[in-house]
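Take a look at the structures below.
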Structure 1
Amino acid sequence: MINENMKKPSPSMDEWLKEAKTDPAALQEGMFLVHNGVVRQTPKAKVRQGIDDGSLVTGMEFAYDAAKVDWAIAETYKMEGIFYVRVWLNEGQLELGDDIMYVLIGGDIRPHVIDALQFLVEKIKSECVSEIEQK
């Protein structure tokens, strides 16, 4: 896992979309979806599992395994109708409201793009990153 104390500046989605639309595969794409994960105050256990211990998140230590992320991206490209994938992950000590990740998916039709976005974000969250909520 990469572990640096400094978070990275967030990318520009306008720039990402401009670049994606100049990609050679762009003429096959009819849709782009962007996911932007953000550090929230509500603990994951409360949101996902309904477990409320009364605590609030004050920050997060975030790291990722670049090789695993590359593998997850490669797997996403194998999905039907997917022609463009771009991922940015933050790292280090994050504060409330900081960007955790951006994922951009470009593909032919809405169902393919939605499925690919859900697949890739789930792979990243479950297999590629370490998120330690601070309370």
Structure 2
Amino acid sequence: MLIRPFRLGDYSAITRIWQETGLDQSDKESLNDLAQHLAWDSDLVMVAEIEGKVVGVVVGTIDGARAYFYRLAVLPEMQGSGIGRELVEAIEKRFKQRGVNNVLIMVNQSNPEVLPFYLSLGYEVQKYVTLSKKLSS
């Protein structure tokens, strides 16, 4: 397996992975968000590739001394084979190279089955409530 930075030709593969895992947004939102992220820091969008096929993706971002990753997804038929773990380890390595030691992730309350995975990687559940507001243009 190869973990590498995202390339433009990977876009359809990662959107398919996000669709198959329920992490999809509208095509326009996904493309706009990804384009902005790539313009800001393309090294923090990483994919897992096996025999030339993209099978997983993770998107990271850094905000000062904190780093976040989100939209971690692996093709459903490939889950449980260590791909997600390798993607997390690769994005954490990138964060460390940039001097960041604190990583935060958010898990949707409707997706609690992923908690054991993150706990096995050393993440701890925090006592925060996340609030959001969508600003209309």
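No lab work stands behind these numbers, since they all come straight from the coordinates. Note that the coordinates shown come from a computational prediction; the quantities given were computed from them, not determined experimentally. Cβ atoms are built from the backbone, for glycine too; each structure is taken alone.
Quick check for you: by distance in nm of label points 7 Å out along Cα→Cβ at positions 46 and 102, which of 1, 2 is greatest? Show your work: numbers first, answer last.
On the way: 1: 2.9; 2: 2.2.
Max of distance in nm of label points 7 Å out along Cα→Cβ at positions 46 and 102: 1.
With Rg/Rh (Cα atoms, Kirkwood Rh) as the yardstick, tell me which of 1, 2 scores highest. Before the final figure, lay out each step's value.
Numbers: 1: 1.00; 2: 0.94.
If we compare Rg/Rh (Cα atoms, Kirkwood Rh) over 1, 2, the biggest value is for 1.
Going by relative contact order in percent (Cα under 8 Å, 6 or more apart), which of structures 1, 2 comes out largest?
On the way: 1: 38; 2: 22.
Biggest value here belongs to 1.
Here distance in nm of label points 7 Å out along Cα→Cβ at positions 62 and 86 was calculated and came to 2.5; which of the structures 1, 2 was it taken from? Write out the running numbers ahead of the final one.
Working: 1: 1.8; 2: 2.5.
Traced to structure 2.
Taking FRET efficiency 1/(1 + (r/R0)^6) of positions 14 and 54 (r between Cβ atoms, R0 = 25 Å, to 0.05) from the coordinates of each of 1, 2, which one would give 0.05? Before the final figure, lay out the partial values.
Details: 1: 0.05; 2: 1.00.
Derived from the structure labelled 1.
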